[in-house]
Every structure is written in C-alpha cells, then in structure tokens.
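**Q** So, here come the structures, one by one.
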Structure P
Amino acid sequence: MSRNKLCPQCKIRRFQVKNDAGQSVVVMVSENNEIIPIHDDESLEGFDLTVLYCLGCSWKGSVKSLI
C-alpha cells in the first residue's frame, strides 16, 4: 500500500492547489512527491504546483515540507 505525504502541522493528507483564476483542485501527494488529483477526471494543467494549501489547517507550503 502506498503512503501519502502528510501535512507537517495537522497530519492530514488532503491539500488544494490553485490557479491564477482562483480555482482549486483537491490533491494528495504520493510518497514519491507526485501531486495527484483525488478525482480522476480532474487535470492539474494551469495550476500552481509549487504551493500546497492544507484542507485541515492554515498550513501552506511546498511538497518538500510534507512528512
């Protein structure tokens, strides 16, 4: 079973990424630091993948900060 990366602050595994239009997609991050939309039909094209926003707390940061 693959393990998803967790928020360093609240330890959940769901995040948002946003685009310039203010839209967001809910994602998970694999143990290989791959950002994956939780819904298969969603694309990450045009979204800023350098900043993740935690859905459980106020944390935001890069994939490298996850645990």
Structure Q
Amino acid sequence: MKDFRIQGSEDCTTYVSLVEEFNDSYKVVIKKTGESSTKEKTEMLSKHLLELCIRTGYMSEVNQAQMQMS
C-alpha cells in the first residue's frame, strides 16, 4: 500500500506503512529507527487521523527507495 514518514526528532526516523485497509481504519506498521536500534509495532489508525496528519504536514508520503536510504 502506502508508506509515510513522520516529521519529528532528528534522533530517529519514524515510518508508518499501511498494510491493510478496513471500513474506517488501517492496520499499520510503525517503524522507528535510531542510531543503535530499530523498533517495530503494529497498530490501528483511523482514516480520519491519517488524513489529518497528511493535511497538517505531520506525515508525508515516501516511496520504498526513500525508506531504505535512511
């Protein structure tokens, strides 16, 4: 599906990958990468909250190549 980068701290990079779509939400994998570790967790995210994060610039869409470069 789609991948997004969360704007935030320079200490780590956080990506959100949409993995499954439901009526009013998405199942997402959140991947947080720092200098010494990487953490992954699976969560549910409402479509409304995703749209709000994109509209405000908190999240921006990236492609797979951009994710691998960081």
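Any read-out appearing in this document is the output of simple, stated calculations on the displayed coordinates, not a laboratory observation. Because the structure is a prediction, the values reported are computed rather than measured. Cβ atoms are built from the backbone, for glycine too; each structure is taken alone.
**Q** Upon calculation of helix-only ellipticity at 222 nm (-39500 (n - 2.57) for each DSSP H run of 4 or more, over all residues; to 500) from the atomic coordinates, which of the structures P, Q produces 0?
**A** P
**Q** Assuming 32 is relative contact order in percent (Cα under 8 Å, 6 or more apart) as calculated from a single structure, say which of P, Q it is.
**A** Q
**Q** Looking at structures P, Q, which one was semi-axes √(5λ) of the Cα gyration tensor in Å calculated from, given that it came out as 18, 14, 10?
**A** Working through the options, I get structure P.
**Q** P, Q: which one has distance in nm of label points 7 Å out along Cα→Cβ at positions 12 and 52, as calculated, at 2.3?
**A** Q
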